[in-house]
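Enquirer: Each in structure tokens, the structures are laid out below.
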Structure P
Amino acid sequence: MNRPKTTVKIGSLILRNPVMTGSGTFGFGSVMALVRDLSRLGAVVVKSTSREPRLGNDTPRIVETPGGILNAIGLQNAGVENFITEKAPFLRQFDVPIVVNLVGYSVEDYVFLADRLTQAGAADALEINISCPNVKHGCDFAVDPKLTFELISEVRKVTPLTVITKLSPNVANVVPIAAAAADAGTNAVSLINTLLGTAIDAKKRRFKLANRTGGLSGPAVKPIALRMVWQVHQALPTLPIIGMGGIMNAIDAIEFMLAGATAVAVGTATFVNPLASIQIVDGIEKWLADYVVSDVNELIGAVE
């Protein structure tokens with residue numbers, strides 16, 4: 001058997017393999033580049049970028065939980081101009097698509113960011129973060145199909161880049177939200193963002209996070225993420241999905257693709273093993289060879 005084909009397509013993005021990094025767990029690449037070749041990834045998804053710098057939430061803002069972590073970082077970043085002048089030039093050294101995760105307080109913020117990054121040539125795709133659970137304002141568009149449609153429609157007007165809408169698991173039914181994003185012109189959706197949770201120190205009788213609540217990620221959320229990816233794929237089979245949520249190894253990634261994902265994002269696993277995403281790339285290729293699958297795209301939605 002020849003080497004299996006691992007290339008996948010999302011909008012205008014051609015990924016050499018279906019493995020991406022999860023925004024918020026990758027930073028802006030400079031640290032991760034010390035321990036792994038970024039060019040081996042399908043794409044890099046950088047930490048959220050906002051119009052103005054953000055300091056993030058008070059500490060403590062990350063805590064371990066059974067089967068995962070809770071984070072309430074609060075979207076800390078140095079702002080879009082810093083990304084364009086400092087972060088993007090570093091990432092452009094590598095032969096890998098750059099996906100910039102955008103966050104804002106208003107539709108106008110997202111439109112500004114999409115236009116600015118497009119004009120600066122600082123991104124190959126935009127992941128529109130409408131669903132972060134650990135900030136006190138903004139990022140709540142993902143709870144309402146109408147708000148989702150309005151936001152993505154306006155972003156779509158100002159950029160020809162691939163648009164990926166990051167959806168929330170903190171809703172009763174994610175399908176109408178995904179459908180609204182698709183109707184508005186998104187090229188793909190990311191599923192799932194973190195689940196809203198909390199942690200308490202019984203001895204101190206205090207919340208462990210300064211923000212009190214945070215976003216739960218890691219293996220504990222995988223069954224929920226798989227279910228939501230499958231549901232959206234069943235309802236919208238032509239809409240590419242980037243699956244994420246507790247992917248720790250290649251088998252996890254294969255399961256997400258079988259549920260309907262075109263690509264996957266590796267997040268919390270990176271904190272445990274900085275080489276996790278590269279090992280998952282290798283593991284997928286080995287699995288395809290072992291099971292005589294000639295093209296990774298054959299797996300998409302193939303669960304029975």
Structure Q
Amino acid sequence: MAKPKLALYWASSCGGCEIAVLDIQEKILDVANAFDIVFWPVAMDFKYDDVRKMEDKSIDLCLFNGAIRNSENAELAHLLRAKSKALVAFGSCAHEGCIPALANLTTKDAILKWVYKDSPSTVSNNGAVYPQTHTKMPEGEIEIPEMWETVKSLDQVIDVDYYVPGCPPQPFQIWNVIEYILSGKPLPPKGSVLGADEKTCCDECPRERKEKKIKKFFRPYEILSNPNECLLDQGIICMGPATRSGCGALCTKANMPCRGCYGAPPNVVDQGAKMVSALSSVVDSQDPNEIDEILNQIVDPLGTFYRFSMAHSILKRVDKI
């Protein structure tokens with residue numbers, strides 16, 4: 001029997017999800033033995049035309065990581081959707097937009113202006129030359145992708161079958177997903193979140209919660225925290241109450257606050273709003289002015305509460321902060 005076909009692709013991402021696949025260590029050999037890898041451009045010399053020539057639905061499983069930031073990302077998303085039976089939004093960028101989607105806090109024009117005109121690193125760009133999608137050269141015309149105004153999650157562009165959250169997904173969860181698929185068991189309902197659990201990160205965290213009230217927030221480097229006590233109780237913003245479980249609370253076990261990379265817990269529409277609700281239970285004041293003063297100690301609240309979920313949030317994008 002022919003092996004099932006596997007494709008892996010990265011769009012707008014850092015490449016961490018690709019490394020995470022390799023972090024399943026020797027089990028990568030099991031993947032190579034079980035699947036015919038037909039597209040993995042970060043690791044092997046595949047061309048887009050190779051995919052275009054495939055029959056529709058000939059790829060059994062596609063792990064697609066990265067947000068949709070430009071026209072090339074969108075083109076490959078549509079192409080791989082057409083060619084794949086099961087397409088998985090793999091990692092936070094594909095799942096919810098992640099770090100690339102923080103660009104939705106400003107505009108495309110403002111980003112290009114900073115990068116190509118106002119940034120100290122581009123002082124030699126005297127003519128403030130901006131990238132063009134088509135440039136004619138003696139050797140022929142050069143075409144580069146067009147940057148989009150808004151960064152989108154994968155499911156805001158194409159139909160997605162499953163989600164594997166995390167920045168990046170944890171290797172043991174990646175292997176759990178692959179092992180389940182290889183087992184031949186019936187697949188979960190479409191739209192399911194795989195490689196995660198059904199509670200919050202706080203439920204996995206071994207730290208003790210004492211329901212303290214606080215009057216001051218700290219950044220992690222500003223305080224010597226108690227390794228046994230809830231970080232949020234100590235005034236350190238920890239996204240655990242607003243984040244799905246499944247990572248094993250690795251960050252809090254390493255004395256760092258949860259960043260929120262596994263996304264919102266089940267039945268939560270907006271991760272940032274959920275975190276604001278959680279903060280309301282720890283602020284020690286009933287006075288509106290004092291509450292404002294306490295909350296104003298939080299540096300970059302939008303970037304903190306929506307670091308991984310901006311594209312999927314109720315906000316989706318804002319033109320000005």
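Enquirer: If distance in nm of label points 7 Å out along Cα→Cβ at positions 23 and 63 is calculated from each of P, Q, which structure is the one that comes out at 1.2?
Expert: Corresponding structure: Q.
Enquirer: Another question, if that's okay. Could you figure out which one of P, Q the value 0.93 for Cα Rg over 2.2 N^0.38 Å was computed from?
Expert: P
Enquirer: From which structure (P, Q) was mean count of other Cβ atoms within 10 Å over residues 143-150 calculated, if the value obtained is 17.5?
Expert: The structure behind it is P.
Rule-based calculations on the coordinates, nothing more; no lab input. What you see is a predicted model; the values in this text were computed from it and never measured. Cβ atoms are built from the backbone, for glycine too; each structure is taken alone.
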